[in-house]
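Student: Please go over the structures that come below.
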Structure P
Amino acid sequence: MRTFFLSSLLLLSFILKAQKDEIFPTPDGVLVHAKFYYSDAAETKMMILCHQARYSKGEYIETAPKFNKLGYTCLAIDQRSGDRVNDDVNKTAEHAKNMGLPCDYEDAETDIIAAVQYLFGKYGKKITLMGSSYSSALVLKVAAAEKDKVEAVVSFSPGEYFKDTTIIRESIKKLDIPVWITCSKEEITETEKLFKGLDKKNITFFQPTKEGKHGSRALWKNNPDNKDYWESLNAFLKPKK
């Protein structure tokens, strides 16, 4: 019993060290709440995880530790457009609403840019940006604007989710870094339209042959097709020799 208790304490201590809550400000005064998931890789890479509509950083509770095993230290953020998921409340959204600020999809771009600048400023390493649903479109836009800080993009179910219905197409015309894109099966046609005209050598488009899922929930273990998504994404994220 004593050995089991000590082992449990050691495991809990390791988990606590591997994760850390973080808060940083945006230019308009919103406090972005986030969680670090640290990799123990000797040369860790950096990744920012952005959630889908009505969600929070809790979208990545299950998947962030898997990215750690691939050598990525992850910063999962709450954006001001969101609510909760997996018992994780979006505190950035709460703060922005209490300040009386708009919290539409496009308003969350400020939070993502702040996260990029914060993480790059802290570690000085280029970042892989991951987005889900509306944020998967925003990370493409941010990557094009912050190309000195972003080295790759992972985009789950991107689209023109905003009032300006061509803003993503226009903003990514000069995107020249590796991008991995996916979606559900029914979203394939619309997703293809978004990237029409881009240099295909930079694009990896995983198209599920089965139903699939919208957003990064495609990676969750309750998605029957998750292994197909993971296989393609792992190949993209592995260091190129």
Structure Q
Amino acid sequence: MVLLLYTLTTWRIVKIMNLSNETVSVLKNFSTINQNLVIKSGNSISTISAQKNIVAQATVKETFPQDFAIYDLNEFLAALSLFEKPDLEFRDDFVVITENGSTSKSLKYWYSDPSVVTTTTKEITMPECEISFSLGNNLLSDVQKAAAVIGVPDMVLQAMSAGKAVLKVTDKKNSTANDYAVGIDVNNEDGKDLPYKFWFKVENLKLLSGTYNVAVSSKNISHFVNSNVDIGYWIALEPESKYDA
């Protein structure tokens, strides 16, 4: 919402926004990938991990009126939580948070210098994928829980037969490590029935809850697209990943 406010002798454009619960959930998820965030004007938000092995992009309901940077996203979210229905008034150097239009309490939160914040610099072009599959929310949470229970860091998508694969969490550096495996259906997008092992770090699966359409490329990159929320993640595979080998 944009308002014109008369202050003493001049008119000032006031840019006020309410963040939906869905957008706050996206920001909370992004804070697990990187505490830094640069938001560009518009309705698209993206982030990249410090190691540059995870990129996430979401389209949200709101349209941000200007570019701004946040150094500590968790701190910013904590500031928002001080208000039941926060209104955000964007100024040149800071945002003023108030309670649902009231001025009885307010919080001034200064933007960060963009030069000290990690940000995505270009869009990712996903190469052609060899394997795709659907990753349900229950399956994702089961696999992550199993990895935590048995204390293993790796997940592998391994070919079994045409249209069949197994998702297994294990420790690829320990041949006697415990593992947890689930059989899944896959699509062989290149029409070939070739052996493959695509390795992920479990800690990189920092996904918003939901069902995902997953595409995996032998170029050591994967794309997770949420079926219900307009959000996607590009996650790098581990160097040990093999296709047709």
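Student: For which of P, Q does Kirkwood radius over Cα pairs in Å, calculated from the coordinates, equal 20.1?
Tutor: The correct label is Q.
Student: Same structure again: Taking mean count of other Cβ atoms within 10 Å over residues 106-113 for each of P, Q, which is largest?
Tutor: Of structures P, Q, the maximum of mean count of other Cβ atoms within 10 Å over residues 106-113 occurs in P.
Student: Which structure, out of P, Q, was helix-only ellipticity at 222 nm (-39500 (n - 2.57) for each DSSP H run of 4 or more, over all residues; to 500) calculated from, if the result is -4500?
Tutor: Q
Student: Distance in nm of label points 7 Å out along Cα→Cβ at positions 154 and 178 was computed and gave 1.8; which structure, P, Q, did it come from?
Tutor: Q
Readers should treat all values here as calculations from the given coordinates under stated rules, not as data from a laboratory. Everything numeric in this text was worked out from a predicted model, so none of it was measured. Cβ atoms are built from the backbone, for glycine too; each structure is taken alone.
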